[in-house]
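Trainee: Okay, got some structures for you below.
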Structure 1
Amino acid sequence: MHQILIGCSGWSYADLPEKGGWTKVFYPDGQTKRLSYYSQFFNTVEMDSSFYEKFYKYMTKQTFIGMDKATPDHFEFSIKVPETVTHIKRLDVNKGAISSLEEFLDKISPLQIAKKLGAILVQLPPSFTVADFKNTENFLERLPSDYHYALEFRHPSWNTEGPWEMLKHYNIAAVMTDSPILDNLQFLSEITITSKNHSFIRLHGRNTKHRYNYLYSKEELLPWVDKVKEITGKTNTLRIYFNNHYGGKAVINALQFKEMLELPVSNKEKIALDHAKKYYSNATLDTIKDR
């Protein structure tokens, strides 16, 4: 059975839209229990705060038990690997990268037990080039099994045949992305299937100065509709996350994208989408067309 899961990158955006938050545009007020509310509209979310040591160090198993309790059955979380693994230890097994990963997997284990763990996102730093190929392979070879791993390249030097063959060998999904043109990562927008189990798409926005403060037009999303239709015939689960989170724009595009794919959209979701679009059509803080 082919499954498509669509959500946003993060949910805990308490501020008002002019400060990048989702209150008023999506969340009714500042007292709204955000994760519980979010999960009424989406069946998945990408957790990025686990990447940042300043947040991750305070997370415990109880954190993830709480996340399980706040969400309905069949909801799932894709979790980003901490920066200690990817950016500080730079996947170096000789520096304890695997040990740090195992500690992370143990911490998030309540989600695995509850069958709410989606993919484990390994996002490489932009300075990590294809010259680090062997280092990357050594890390992937030692990954604990029984997880869906997705790896995101962020340097154009990875645009060669070798990396894709490596990911296929280890059954790891290559993260397909949409990002600003100046990043020179257009090759990551091409359909790349490296695991029959699952695929992973992240839409970052196209604003060069502040990429996450961007609202995709329907015309910009149309090519991705065609790609998704092709991908779903080649992989069991496709996870799609909108990372243009600033001011709740990800909410608009994620709900729009569900409609464009002709997936079931509840009346509640339609009301939320209309409310968010109306908010921006009336707002003076952004000059954004209803696209």
Structure 2
Amino acid sequence: MAEVLSTDRRLWAVDKVCLAYLAFTTVLVILGGSRVPLAQLLLAAHVAAALLIVLAAGSSGRASWLFRNWYPLVFVSLSFREMALLIEAVRTWRADQWLADLDFAFWHAHPTVWLERIQGPLLTDTLQVVYTLFIPVVLAVPVILWWQRRYDDFRAVAFLIALGYLVSYIGYFIVPARGPRVLLAALQHAPLEGGWLFHLQQATLDQLESKHFDCFPSGHTELTILAWWSARLISRRLFAAYGVYTVCIMFATVYLRYHYSVDVLAGVVTALVLILAAPSLYRALSPKGETRGSH
């Protein structure tokens, strides 16, 4: 542990990505001006977050080291909530109809409506559980690496996952959409029906995400693919299990009417681009002489 702590006093790759994202959203807050709720508070929070990241990089000790490894988890969570405010304040165009039209042009039907023919309570319950487990499943890979004390691999995977989240938020800003559950509600012939667990989970997700424009790309698809790819560092069995889960969640996003199929495709493409580009970016942004992940 001492050897790990001794190389702490430099900005890591994930620090630089988070600082760059803070700069990007700071510009958005300034552009939004008075239209952005709590704009001055957000700007102050951005400055405080940037200072905290930089100060932590220059500090030593176990507390600082733990903070630097784990703060991106809090950062991406808060950034998700902030992006909803920024999209409403800065973006006037809504992409839902465009995305639905793309789906219809390819399938000659709206997938969420077509899937009503296989709808059933058991399938709905199962897929809702799959969808709800998204965050624990994605985070399980870095947690296992941390538990195994594979800190270099942990930081490389954490970088990839944090980058994936932040890239998806930028996608939400560029292509703001609420999803087929909102746009196509009038076209659905019947509501999704499941057990009490389904309704509880859906109500909870509605509270957490009801005001978000978080469709394009499908973050559930993108991040699950990134976790699946990273799981190969742990074991073949886990890699295979994540492969099954990835297929299930891609189907669940459309079946449960959270996403258009084009969102899922965009999530797949985004994940593949990051899998190819992230190792080189990670090496380029990492301090010279630091052990760098090559996954």
Structure 3
Amino acid sequence: MKTIKTSLIAAAIVSSSIGLVACNATYESQASEAASNSTSVKLTAALAGDHRSDKNKARDVYRHPKQTLEFFGFSPDKTVVEIAPGGGWYTEVLAPALKGNGKLYGAHYPDTGKDNYYSKSRRKLEEKLASNEVYSEVELTNFTPRVASELAPAGTADIVLTFRNLHNWGEDGVKQVFKDAHRALKPGGVLGVVEHRMPASQSWEENRRSGYFPEKMAIALAEEAGFKLAAKSEINANAKDTADYPKGVWTLPPVLRLKDQDKAKYLAIGESDRMTLKFVKK
């Protein structure tokens, strides 16, 4: 009789344990789904916000911001660094989506007081951030190309992002930027890169001023800095882009450097073919 009771008790314990595991799995699944829904809602609201101009919203069809940020593992509670935000196109999405729960650092060129592109760009971004309450929690840090820079306090960032910038920095500049990103990220943190993709058939040495950057080089430099390639995406690919234009990538929209010359042709191509790479800090 004692043996039977013992067996029944053991069976009950096993059954209870299985039930707890199942409950935990269900809870974790529901929590994950809820977090995913929260991310989707936040990004959708940010993209639709009145703080974004119609001109900038028109770029969504080419830049796929929601899908791109989700691919990089974005969520509203994370600490994110955007390197060289420029005019703040992505800042318009990131700032409101992170406001109240996460943190956004804009690592941008410092204002040195000189009348040059870098200082003007910083001032213009500062004016933009002061123009609307949705940017009130954004913190700007100083980033100088090819010079070691503290993008954010070391080991604090969940995600570091750079959009269409590698070609501006060149090989040595990208090497330094990736080192800076590695330092800013937590272990296991994500480096997300979107860049105009140079065709493998083209020579970097001959086309370094075209505005395109070799994907293999981007991967090699990231790995050299201590990252592992976690995934690639073709979210921002454009098979129509041949990358062989008179004024480089700036021939295409939104710049259209040739102005009205062959404008319909370049509008039909759309924005550039872009690599979308997700790296993880080892």
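Trainee: Computing Rg and Dmax of the Cα atoms in Å gives 18.4, 55 for which of 1, 2, 3?
Mentor: 1
Trainee: To which of 1, 2, 3 does the computed value 15 (relative contact order in percent (Cα under 8 Å, 6 or more apart)) belong?
Mentor: Structure 3 accounts for this read-out.
Trainee: Something else: Determine which structure produced the value -24000 for helix-only ellipticity at 222 nm (-39500 (n - 2.57) for each DSSP H run of 4 or more, over all residues; to 500), calculated from the coordinates; the candidates are 1, 2, 3. If you can, show how the numbers build up before the last one.
Mentor: On the way: 1: -9500; 2: -24000; 3: -14000.
Going through each structure in turn, the value belongs to 2.
FYI, it's all coordinate maths here, none of it is from the lab. None of these values were measured; they are calculated from a predicted model.
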